[in-house]
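Each structure below is given as structure tokens.
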Structure 1
Amino acid sequence: MTEVTQVRARPTVFLEDMGCQMNRLDSELVLGKLKREGFERVDQPADADVVLYYTCSVREHAEDKVYGRLGTLRRLKEERPEMVIGVMGCMAQNHKDLIFKRAPHVDLVVGTSRFEDVAELLDEVKHGERVMALDRKDLAFDRDISVRPRRDQAFITAMRGCNKFCTFCIVPFTQGRERSRSVTELVKEAKQLRDDGVVEITLLGQRIDTYGLDRQDGTTLAVLLERLHEDVSGLERISYLTSHPNHMSDELARAVADHPRVSRYLHLPVQSGSDRVLQEMNRGYTVDDYRRAVDVMRNRIPDLSLATDWIVGFPGETEAEFDQSVDLLRELDFQGSFVFKYSPRAGTRAFDRGDPVSRDEKARRNQIILEEQKKSSLRKNRARIGSEVDVLVEGISKRNSAKWTGRTDRNLIVCFPAGKDLTGRLVRVRLTDCTALTLFGELV
């Protein structure tokens, strides 16, 4: 008699992440946990035993997108009731059991401090329980470094949470207070990533320039950048996101200026050019304070590439106050701007002020900022034509398969032809042409 061995198929998971870079990294950590439990990732929900959405709650549109995704799964869940559907991240922490009410076919709601327990929580669901895990706990950051979308680039979470309760922002309520990891732990993770082929790391934090302050042991972002630069050879670039104007310091400026592998790109959200609006937002600085923060960095790093965020249509923002934002954009000569139309968030202090600026007016102001930024970016890029830059190659251009694309240490996108795969390598490119967003050139 022949003995037949039955091989059990590996369980499958579909995971879609939405929102910020930190969500992308948290999703990698989730996939790493499930990989250890034998899960295989698939590209379509219909092929998955478990469907997970790692969500954002910063704007209403992001939440509507998730509910739309969940709606499309209703019939699939009816056909395959054993399939598990879960919502994770900021929207889960914010909406809580409302998700179960709006999408009764959801089995699992996991907040921002419990995603590392995903395997155990799935086991609870398999036992017939609908599970909601929102309590706060310390994260271990136990990472499977092999699970990441790019072999040559990686994010590292340096800190979590935010202590700055801006009136428009839900993040402090979903992510909790600021908690910084130790320099030793971060250097160790960076070395592991480098040994696995990573040449560029990006340190993540809601206010990355407050890194270490909660530890009260003298740790700062400047100290971390210096240690990474000195102790982790082989990294071509060390970047950091996102900063707050109140914590720009000469110590940080010197750390960037004195260490050539630290990125010369600074993302420093201003949000508005009006002191009154900034006060209403509880940003904690004036326009002049922001100017001084920029000066601190530019005095040490003259060729700093500066990008910012704007919110248009904040409750009560007048036309004159919006004009002040446009004037500040022109004055400070940003390389790039990310523009957001104000979105009311229940639970924030600004929510009770309503949403008096019309959708059409927000769209108009949004377009004006984008057009002004386009003029500035194009002018700055044209001035670079004829110069040579070092480019860290990211891969084949998505818009032109005959060209390769990468970024400079100022986060400028550069496209160029090449006869071979140069991904992950630093190459010299002479610039020959440009648009407002992209520089073009030839290998030197």
Structure 2
Amino acid sequence: MPKNIVIGGGLAGFHVLEDVLKRAPEQAKNFMLITKEKLGWPSTCGIPFGLAGEYDLKRLEIRPPSYYREKGFDVKTETEVTSINVEDNTVSIGEEKIRYGNLIIATGKKPSLPPIEGIGLEGVYTLTTLTEAFKVEKAMKDAKEAVIIGAGVIGLETAAAFSSRGIKTTVIELMPSVLPLNIDSDMAAIVQKRLEDRGIRVMTSTAVNFINGKEKVESVTAGGREIPADLVVVATGIRPEVELARKAGIEIGETGGIKTDSALHVKKGKTYLSNVYALGDCVEVISGVTYRPVLSALGSTAALQSRVIVDNLLGGKSIVPFYLSPFVTSIAGLQVGSVGATFQTAKNTIGIEPIIGKSTKLTRARYYPGAKQVTVKLLFDCERLIGAQVISEETVAERINLLTIAVMKRLTAKELWLMERCFNPAVSLMTDAIVDAAMDALNKM
């Protein structure tokens, strides 16, 4: 009997095997995973914290390939699938053809590199794989000055890591504020201040002109200024890795990701293929706020999609029609989270001027030791919550998970204001910042 074949050994691919083990371990013998990498299940989200010295980077290989082989899976490492044929249900490894029963495409992402002169110099890196992380870690040992190109999540996490290890660090961002895809400029100002307080130089609204050096990087020219650097990380975003799918005739969406239905079947021509799925960073999804195609390159998204696919392979009927892509990170001791629309998304994509509610309070009773400041920003379309942003030194993920449900269930500002909540002075306030932010919005309606 042909096996179910997973192409790709990133978080998404290995998560499929993990979910099979949880749901139907006896089915392991019916699954094959093929990956170009040597390592097993990687947690690339943890790379910047490993670079900061929080733990050994080797710990980010959650499970080695041998673990899955012992469970009965056929795992082929350092092996590249060269083509897919959806007509005869085969994948090719060079001249060898392997037939599949179901195919799961989890080919992941690749760096989106800007056309900057000097980007190929020694000492210039990206950070999308553990292999790249080990190279950066080695380079950090002798580095004295670093430049991060891009002030997105990876860029800022890496900047904080470098600074914590005594490397003089500069972040350069083309957009007017940091984390431009995740939070609004007023919230971004809080993050930028924290970075600057830690000695990190942040240059926004600035283009990188050149990366300079003979064979190895020596400096970066940006905004007409030359910044010394013996280590550069380019963190200007990612693109879905879709060439295998494209060559197989599978439809690629307008965002550059593989187009799928709500059960994650891929499309060829006018038909969604019942035995070919795709998940993770290589797929396009539909936003639950704008109802437009978007990319959701988050580990949590891949984990959800894996549950959907495995359930359907085992006879279920799971779907996820829309995605809200809740996000959280930790940057220089600040937790930053968001879900749904930002102000610019609301204005430019949805076409509305959102009503804003905002509040800054403490995370617990003011008299309780260790209380931290928390800022909550809520965005409403008339009365309905469409977006939320939270910054604090603690409990941000919990608030974002709550607000994700609120956006999903289309809760109004009044419903959030009147929501019953738990209280204990050691862990919460009687009236949380979310409640006051909802009231602030209500006062403007």
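What the table below lists for this structure:
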read-out: Of the structures 1, 2, the one that -10000 was derived from, the read-out being helix-only ellipticity at 222 nm (-39500 (n - 2.57) for each DSSP H run of 4 or more, over all residues; to 500); value: 1
read-out: Comparison of 1, 2 by FRET efficiency 1/(1 + (r/R0)^6) of positions 59 and 195 (r between Cβ atoms, R0 = 30 Å, to 0.05) - largest value held by; value: 2
read-out: Parent structure of the calculated result 24.5, given that mean count of other Cβ atoms within 10 Å over residues 83-90 is the read-out and 1, 2 the choices; value: 1
read-out: Identity of the structure behind 121 (criterion: volume of the Cα convex hull per residue in Å³, for residues 147-282 alone, calculated), options 1, 2; value: 1
read-out: Of the structures 1, 2, the one that 23.1, 88 was derived from, the read-out being Rg and Dmax of the Cα atoms in Å; value: 1
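Any read-out appearing in this document is the output of simple, stated calculations on the displayed coordinates, not a laboratory observation. In this text the structure is predicted, and so the values were computed from the model without any measurement. Cβ atoms are built from the backbone, for glycine too; each structure is taken alone.
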